[in-house]
Structure 1
Amino acid sequence: MIGIIMGSESDLRIMKAAADFLEQMEIKFELTIVSAHRTPERMVEYAKTARERGLKVIIAGAGGAAHLPGMVASLTTLPVIGVPVKSNNSIDGWDSVLSILQMPGGVPVATVALDGALNAGILAAQILSTSDTTVEKKLAIYKESLKNKVLESVKALEKNEYKKN
């Protein structure tokens, strides 16, 4: 249901977080490498056939010039979530962030934080949840677990009676 693509194998260290979250939510996904610059024909084929392959959302991670999310978004009507990746040739990741964030009118890409693949996975699941109650219920449980984790931290902190005087 979700396509996870990245510009190179080195991006997998980041993009794995989206795959891990979707796996935890039991949401089907495909994971592959599609380089906008080195395999443009593959990118065009991937984007143009995504809907017929059953994809509902595409998560695209890229570093450096980071053209992959925007180019894929230009070729499909599916929602595309861009993950800027801080790569070896990056300018502290800002080049990737701005390349994905500053899309022209008519070609939107939802953009998460630098190296924010986990949030991309969550956002993709939330998009699916608008028409899938099973995914919605799993997300509600996940959100509740986040709340409970914070409340447990509050209790642990109060138990140690750490208070600023």
Structure 2
Amino acid sequence: MRRIATIGVYEFDPAAFLSALDEAGVTKLLDIRQRRGVRGSRYAWANANRLQALLRDARIRYEHHPELAPDTDLRHLQYREDAREGVGKRSRVHLAPEYVRLYTEEILDLVPLDPIVDQLPVHGIAALLCVEATPEACHRSLVADRLAERYGFEVVHLLPF
């Protein structure tokens, strides 16, 4: 069975991040963030240019797939739900049902996944990257679930703890 991994940025440092990818056999990282930057010095290593250099040194290929990223309106919908629940982006534990519905209808149902799947590594596995520490709090879990459902992938979530 083919596998796909997911990984976030939060709670990782660069060494632990690379170690998690290495232990899982990741040879390609698919960045599915709209904006490829992370605020704060703790996560500066995950900003696009630094991340790509880190991955290049580790011999992990990198691709940006903005077509799978939630747009600004969707992200703000989730931020409003986070505020209503009194949680911050970094402490979110789940996605709002309306966010899941709209992300699925407006992005996941429309983006052709065959070209992405066709370019996944034969040796090693690919990992879907976003920022949240847990997959349940991030759209990467929705993409991974779709890949499992449509293409039979086993999903492996790489966690910082």
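Read-outs throughout are calculated quantities, based only on the coordinates presented, and are distinct from any laboratory measurement. Computed from a predicted model, the values in this text were never measured in an experiment. Cβ atoms are built from the backbone, for glycine too; each structure is taken alone.
At a glance:
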| read-out | value |
| --- | --- |
| Given -0.21 for log10 I(q)/I(0) by the Debye sum over Cα atoms at q = 0.08 Å⁻¹, calculated: source structure among 1, 2 | 2 |
| Origin of the value 2.7, where distance in nm of label points 7 Å out along Cα→Cβ at positions 57 and 105 was derived from one of 1, 2 | 1 |
| Origin of the value -10500, where helix-only ellipticity at 222 nm (-39500 (n - 2.57) for each DSSP H run of 4 or more, over all residues; to 500) was derived from one of 1, 2 | 2 |
| Read-out relative contact order in percent (Cα under 8 Å, 6 or more apart), computed value 46, structure in 1, 2 | 2 |
